[in-house]
Structure I
């Protein structure tokens, strides 16, 4: 098994690498969100299950406090091609960079955050959408004001830019950036990684790349919930809740045809 490998090691085979970001400090939430259990599986186990039919290898980015518990997770220990790497640095960008360093020459990659709940078919939809020289991001329609992640499209319907914290937030009806992103080849990964290693912020890096001609598809999700605060989790984990999007998120196999 390939869990808990040194973070400097990189797979050499050109395949799909899934990077699961699980190194958040959960200061707003108050406890490690990777251990939250929904319908019998932790949020980390949920993403591992969702991506495993697609990804040849999985890298989980952990922090110093939760690394041991993540390495002890049965889904991690039993996965035939999963490694846990410890985040180098304290920012979101350093976590992304830590994960992207696990991508080898010729690989494609997807990056996601374990506290984003998405339908089971989301990874497959992104993979089916993106070409080898393109990228894709998942988006959702805001039904209320949302503090960040505003996505704008160009005339062709592709992503024109992402603003992580727009003034006033995302208005109702706007497109929200959901942190499940797919990079079609290792050259795109290296372009992003190179900029992050200079201290650049992630969303402006993507905006610069699409401004330079990179095609970035926006894949709209029928359901999405971000677990940031205890009240978010209380709503999602409430078995009596009747919200339609929660039913989609809890349906094994993804959205109905």
Structure II
């Protein structure tokens, strides 16, 4: 396992950059990196993974329950504090809920139609102190890139055997016919040896690096769809060493083995 590696950037294609600068740079408080005219790059202060949008001649993004790409996840120390700040800036944010034994969360949508999950680093009632600064950015980590998979054996082969990542957590939600899997380059000791242990989850949400999250759809009747070249969506992600001396881009097409 290559523990010197981490996810460096997450890439999405869009038909226009309209509204993204004010949403990510203004509302969410992310730093904006100077880029070519057809690209915008955002990152949280102190967070290694950047979010990259690139324009192309594509159709607007349409979120689908069986789409290969699902969302990004942003973890925060105190979700209620972040939600209050976003609402004070005029944004409609649903009330957070404790979703089973997974986490305390809510979801918003960016101007391009992409879903963002806001997840507290502790369960409901276990918020942590927040310092001064932007209500979200000052306490946030771009923590998860969430994809969907139909073939979990192929997923393990891709992320563990090929990329050298480690399976960090398994979170079944049997009543809704899915299971969540989290992968990272890390040798940190888990609080509990059982990957399905609930005790590991709040610990995982507090990590400072970005993980790949897979939603494995377990219903046999569901086929996962990869967008074609004419549609907006997930382009891929890059990973590399801490020194940035080595970088690799994993295109969405290279992950097609996860589909049924």
Structure III
């Protein structure tokens, strides 16, 4: 009887050890996939991650959170990446949520959804105020405001990023320097009119569509130019122009001086 009990105990111990070996092997495989992704070897990382998902070592908890975060980083389909980032941010292990919120915001900015970006980054700062990514988030908050044509708000966010996160200073230094209003900037022009009534009608239509619009005069030709937004970065201006076009307006990006606006 005692021998049988010892034999059973030995069997359980061996099984537990085997499970630990499998789990360790799975963790090592996932770590390898992460290392491949970090080194830019995307296809190899994808293969390694697929192998991990098919292995006995694939499990839940922190390891699964890491795997889904990595799968989002490697995804070629933005919708799949977004779904994984949202899962990690809301349902995954809390330690990985700040990275997920930040990457989700970056993805949504690329997709032209700056309003959602602002909400994501606010949630990151509210939920994880002491995480380093909370400081970095001000850089992307600035980019989101700029994509909305809100340069004053963008400049305020970039200044906060510059003061809070040394790592972002090279990225925002030029933008912050441009925020003093002494240099040229980009704007989105919707039309140029000889008559004040035409300019005012178009400005009002833009306002009704949700855009901050203004009329510029004084360029020597007597025309009244209807514009919206001010931008330091050309890609942000181009993104904003596309949003304006989707509302039925013709829109072009122009280079403006501080005197003209």
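Values quoted throughout were computed directly from the atomic coordinates according to the rules given, and no laboratory measurement underlies them. All values derive from a computational prediction rather than experimental measurement. Cβ atoms are built from the backbone, for glycine too; each structure is taken alone.
For relative contact order in percent (Cα under 8 Å, 6 or more apart), which of I, II, III scores largest?
On the way: I: 22; II: 26; III: 12.
Greatest value across I, II, III: structure II.
Suppose you compute FRET efficiency 1/(1 + (r/R0)^6) of positions 96 and 192 (r between Cβ atoms, R0 = 25 Å, to 0.05) for every structure in I, II, III: which one lands on 1.00? Don't skip to the end; give the middle numbers.
On the way: I: 1.00; II: 0.45; III: 0.00.
Going through each structure in turn, the value belongs to I.
Using the calculated result 113 for volume of the Cα convex hull per residue in Å³, for residues 168-223 alone, pick out the matching structure from I, II, III. Walk me through the intermediate numbers first.
Values: I: 113; II: 90; III: 103.
Here the read-out was taken from I.
I, II, III: which one has helix-only ellipticity at 222 nm (-39500 (n - 2.57) for each DSSP H run of 4 or more, over all residues; to 500), as calculated, at -2000?
Working: I: -7500; II: -2000; III: -21500.
This figure was derived from II.
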